[in-house]
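Once you scroll down, you'll see the structures, which are given as structure tokens.
Here, each number is a calculation from the coordinates, and none is a lab measurement. Being a predicted model, the structure only gives us computed values, none of them experimental. Cβ atoms are built from the backbone, for glycine too; each structure is taken alone.
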Structure P
Amino acid sequence: MDVSNIENIELSYLSIDDYEELKQIMIEIYSDKPGGYWRKEQIQKLINIFPEGQVVIKVNGKLAACALSIIVDYKKLGDKHTYKQITRDNFSTHTQKGDVLYGIEVFVSEEFRGLRLGRRLYDYRKDLCERLNLKSIIFGGRMPNYHLYADKLSPREYIRSVRLKEMDDPVLNFQISNNFQPVRVLRGYLQGDEESNEYAVLMRWDNIYYEEPTEEATIAKKIVRLGLIQWQMRSYQNLDDMMQQAEFFIDAVSGYRCDFALFPEFFNAPLMAQYNHLSEPNAIRELAKYTEEIVNNMSELAISYNINILTGSMPEMRDNHLYNVGYLCRRDGSREKYEKLHVTPDEARVWGMQGGDVVKTFDTDCGKIGVLICYDVEFPELPRLLADEGMQILFVPFLTDTQNGYSRVRHCAQARAIENECYVAIAGCVGNLPKVHNMDIQYGQAMVFTPCDFAFPTNGVKAEATPNTEMILIADVDLDLLNELNQFGSVRNLRDRRKDIYTLTRR
């Protein structure tokens, strides 16, 4: 399917109302196995006993993929079992007191393949496994290409060759790439699976956050992974050339299961090189003509790589005025704009740029976030307004030419984390652009700041990149720690304000 035609991707619980669509996809996929689809009463039973384990993905409202699973007490099953033993007696093996999430089905409609929907379903299962505090995810993985080599290789030799990339197996490769490890070979696992010679690979993903059940009260943690892109300024032949580099970084941070990718301010400035013969105001207005296409591309990448993308910032013309704007491209296909409110004296004097007038928070699938572009973070009123709206993570794309300019952004950003009891992530450009006027040098260092209290790093720095070097910075932040800080912190900057003396209001 053409990604540009996608308006919305939604992951939701499976409903019995979805059954007819579900049935048609199963008939399509299992066309060589008459009657090989799940009956309606079986689907209803799964929904009844474990609704969270049955999920679907809909693209533009049309059912595109599905994952079915149950919880089992694995020690009662052991490593030697068949698919029929797992699903016997209408899923009587399911128990809420079990310790393993067992995957009994994952499939994607042929119409929607290439959108990485399978990975999205696997990521949901991993999150569910962590949330339910289960030991692992286990399932029997098919080997659809094994029949081509069965006369030469044993199942064990075949698996080894696939792991060493000596041969290709689409199912096994996909599962290994999603961090599932082969445990053992299962003989006679799925009756009638001639492509696999009825063999399967027992695959397992272990939950590193698993804790043995205890009578003590525990708090569920919400961990968000941030991917910050420290972008090297370099020459690009055209927009496609630049977007290839952008996709490389998105692919990299997505591969580490990041929830957000943050690009810097004016990361697309190298495209101005071909307009260097023009005056600075005219050159940046030519650059603004690329913004819509870049945002469309970023939105497609957000969907394809299942990651929320903050596009840094770019020039944009509106009503014949020049603004500095960026977009939040969510992985569900939606997008929203943020604007730089305070333009620097240089931006106003050289480019004729003016500030926007909208300050707002954004709801995401990983909490409420805010975005302030570079200079804006040096005005403490703005993050405080966002904090009052419930902001938990503040993203700051920036572009600074000198180290002292960077220091202003860096220290103000860290102050905002302490003042507003939130995480602050900053990412900037590095390197030189000798063929672009007014953009010749850059200095930057991506960092993630935290409040300063016992649950956080003592210096308030969660992670930092190497200064002035092209790289990515990945860091996990725990949103529940912010709630605990607000209630029980050594100091409580938000709660202890003297609103009887002063208030902050917006016009």
Structure Q
Amino acid sequence: MSRDHFLQGFLNPKSVAFYGANNKGGSLAAIQIMTLIKSEYSGKIYPIHPKLETVMGFKAYKTISEIPEIPDLVVIVLTAKIVPQVFRECGEKGVDKIILVSGGFRELSGDRKNTLTKEIDEIAQKYGIRFMGPNCLGVFSNNSAFNIVIWEHLKKGNFSIASQSGTLSAHIWYDPENLDLGLSKALSIGNEANIDIVDCLEYYKDDEETEVIGLYIEELKRGKRFLELAREITPIKPIIAIYVGGSQGGNRALQSHTGSLAGDSRIYKAAFKETGVIKTDYVQEFLDIALILSNKILPKGNRVGIITNSGGPGAMIANNAENHGLVVPEFSESLQKELKAILPTTASFNNPVDCTFDMNLPYFYITLPEIIMKSGEIDAIFQYGVVGFQDAMDGYLQNEKIAKWLEFQSQSDESLDKLAEQLLKPTKKNSQKYEVPIFYINPMSFTSSWSKRLRKNGALLFTLWDRPVNALAKVCEYIEFKQKVINL
């Protein structure tokens, strides 16, 4: 079980000591302590500073030997040349877990190469220390409130990340208002001098709070073991991976970033395909795929139905879907007949279903999706045009020349909240019943009043149509792989 894995101690320490923290806001270690305070971490915090009496309100200690207990975890943000001595002091104290944030180790190139990584690795082996880094940010746990990586409060989710880049494990979460994806855990492992991607996969494999795994990879030190693990995990938990390398510019960047020796991107692509790992080159798509998979309502196949109130987006969705391997089937005569009976005379009904501009909200949000879902002719639905009509009207009503003539009665926030629930709840229930996910598209602001109401009621919402189509296509490829493995 994951709770017996050594990484459990990194994510759930009861006490943590910090080297390099002070009371200056620009200090990374100080920011990490402030993040713990903001996350309401309940464990003990021990700053280590040779001169200060207190750091961020906590009693400071001149050396780790003065701390009245052996800290569960030590975080180091110091100049690289000092680190070996600090490792020795930690080892003598009995510390067995370290997060080494400091850079200046293997990532240095040219005449700046050094042997510091070898030194700290030998010290770690002598004292039985496991450590993350160098050149990492640390860990985030949404369950223990131990967080030294992400400044913002995130909702809990079933998605967990392991990343050789601190940025990918942290910075992509700095705008939670524009992100409906929850996060369970994040492990920033940097140069992997001691702990690597394989260790993270072994942990997430049995972690009950992780159902979808995201990876950022610059190189694989234990490629064979990675492939073995991926084959074991992907039939149960999807793995989404960004691999950076293969181009000349990318390889140069990696050498200066973590010192990684990148491989041929074609080899990684083939290995991912063979083991069912979902590969993407784009961070936004990485998050979109994770959002779909985390939602748990997954399509049984790759047939999509399209509902729209505008012909252009319907055509573009259909074209893009087919270009990415999805199928946009023409509806059967019986289904077309059923749709034709309730649609306006100007509408099309053979897939895409183009309602033209129509204000009959219950049939647009509830009736049409239900008819298409229960037909059994499609596996997923894209619905374009779930706009907030009152949001638009409120904008017009702010103009005095329009407001004195416009006969429009605004609804209260309470009534709009109720309307959104009434429109979304039945379709969400049908989506679960028929196992047909539905992707809503509102070209208005993602944080507009109506968009927020849709999202609050569980809608998988996008502002434009390319992203959900592209992401679903890769999800369907993964589902096809999973079904083949299960049927072997």
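Given -8500 as the derived value for helix-only ellipticity at 222 nm (-39500 (n - 2.57) for each DSSP H run of 4 or more, over all residues; to 500), which of the supplied structures P, Q does it correspond to?
Matching structure: P.
Given a value of 3.1 for distance in nm of label points 7 Å out along Cα→Cβ at positions 390 and 414, point me to the structure among P, Q it was derived from.
P
If you rank structures P, Q by FRET efficiency 1/(1 + (r/R0)^6) of positions 438 and 462 (r between Cβ atoms, R0 = 30 Å, to 0.05), which sits at the top with the largest value?
Comparing P, Q, the top value of FRET efficiency 1/(1 + (r/R0)^6) of positions 438 and 462 (r between Cβ atoms, R0 = 30 Å, to 0.05) belongs to Q.
As an exercise: P(r) over Cα pairs in 5 Å bins from 0, in percent, for residues 174-333 alone, calculated from one structure in P, Q, equals 2, 8, 13, 14, 12, 10, 9, 9, 7, 6, 5, 3, 2, 1, 0. Which structure is it? Intermediate results must be reported in sequence, preceding the final value.
On the way: P: 2, 8, 13, 14, 12, 10, 9, 9, 7, 6, 5, 3, 2, 1, 0; Q: 1, 7, 14, 18, 18, 15, 11, 7, 5, 2, 1, 0, 0.
Here the read-out was taken from P.
Looking at structures P, Q, which one was distance in nm of label points 7 Å out along Cα→Cβ at positions 198 and 326 calculated from, given that it came out as 3.8?
Structure Q accounts for this read-out.
A value of -0.85, -0.92, -1.26 was derived for log10 I(q)/I(0) by the Debye sum over Cα atoms at q = 0.17, 0.18, 0.23 Å⁻¹, for residues 374-477 alone; which structure in P, Q was it taken from?
The read-out was computed on structure Q.
Could you figure out which one of P, Q the value 14.1, 40 for Rg and Dmax of the Cα atoms in Å, for residues 286-397 alone was computed from? Walk me through the numbers before you get to the answer.
Working: P: 14.1, 40; Q: 14.9, 46.
This figure was derived from P.
Suppose FRET efficiency 1/(1 + (r/R0)^6) of positions 158 and 294 (r between Cβ atoms, R0 = 30 Å, to 0.05) works out to 0.10; of P, Q, which structure was it derived from?
Source structure: P.
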